[in-house]
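Peer 1: The next part holds the structures, each set out as structure tokens.
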Structure P
């Protein structure tokens, strides 16, 4: 028996791929994005075509005042949520010298990637703990951080800072929720081929060809989606706060 998932940042890229993978695995999906769009509506249509229920939910993860309304909308359409996938996030406003990072760019990364994700997870967890949970369904939180939670990229230090915070978020909520039967996990994507990484494609192509990853190719959003499906389905029993590195061996130590 599968459940109902709220996926943030689901309009395109990794978020959309996760939503589709979960739908293929039998989950109903609430797809969140900042604003209504044709892309978001199309993603919902694709999930419905798979025989699952889907609803678009617009809202800003970085705006704490919208969290309750977003979760309410999802549950009104699909019933009680069983899984939260924290995917929404932003990068630095501009790459550049670490010594020139602007406060506005730093604050934006932290407000959306770290602060918004923390408090949305808190709101979701309170709902799970306050209500009787669906029998036979794995309840979970799956959060997308980044390989940059571990590996510094000094051209976008503010992004790295926010993703390191997200990584700690998983450890904290795992420690709080795991004994209540709620799985809390982290996925750390490396070089995943999306619109977000497109501006840096030439640079990353060269690094991959040079062997920076063990698997010398880009990762695909669908591959991250399969990992999210595994976690949301409870197929890693007796785990708590685990980080899955979807990075083709980028973070492995070699000599």
Structure Q
């Protein structure tokens, strides 16, 4: 049976690990040809090899989302080599936590340049392809922190809130071209980022979540597939919380 994304081309940034890798695998499982775009030093090829070994279709395109020219080149290559670009997942993101009073300008700039500027750099050339096709799905991975804030994460929260503003504006601009634009706001997900928590911190955290567990990258991937597939065709400008009820 053909998957719901058969014939579609998806570009996933930050696809080497965690949420990005899970999303790449899930999109491929539904039939999409997936372009995994991460830093040249990231273990992206392992994800690509795993997808191809499981009878999916994936290619590796090294990418630094903070470099606008590099982004434009990769997106144009995808459109030309694979015959279009139907799904863009802006997932690449970093943290550099610290209390605001002591936050260095370079820490602020670094997080914004990857998490927010990076989405701009990749989305703009992608939109040009999608507008010509008169079809597209743009999904950005925001965070519940972008909705509720978090002490020690002013830079990260600002970047993730910025993605929500970008999402809503683009949804208004692009809807007439059959392009939907949405964001997903994960809660606390079991990734290398949350592995750093102490047992005490983990227990306190889980106590604050209605569904008492950390989320998994696959929980986020399921939401991405939904928004990218037929079920998401009349949803745009939304922020889908996948947080186990942490934010409501």
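Each value in this text was obtained by applying a stated rule to the coordinates, not by laboratory testing. Note that this is a predicted model, so its numbers are computed, not measured. Cβ atoms are built from the backbone, for glycine too; each structure is taken alone.
Peer 1: For distance in nm of label points 7 Å out along Cα→Cβ at positions 71 and 191, find whichever of P, Q sits highest and give me its label.
Peer 2: On the way: P: 3.9; Q: 1.8.
For this comparison of distance in nm of label points 7 Å out along Cα→Cβ at positions 71 and 191, the top structure is P.
Peer 1: Also: Match the computed value 1.3 of distance in nm of label points 7 Å out along Cα→Cβ at positions 55 and 79 to one of the structures P, Q, and report its label. If you can, show how the numbers build up before the last one.
Peer 2: On the way: P: 1.3; Q: 3.4.
Attributed to the structure labelled P.
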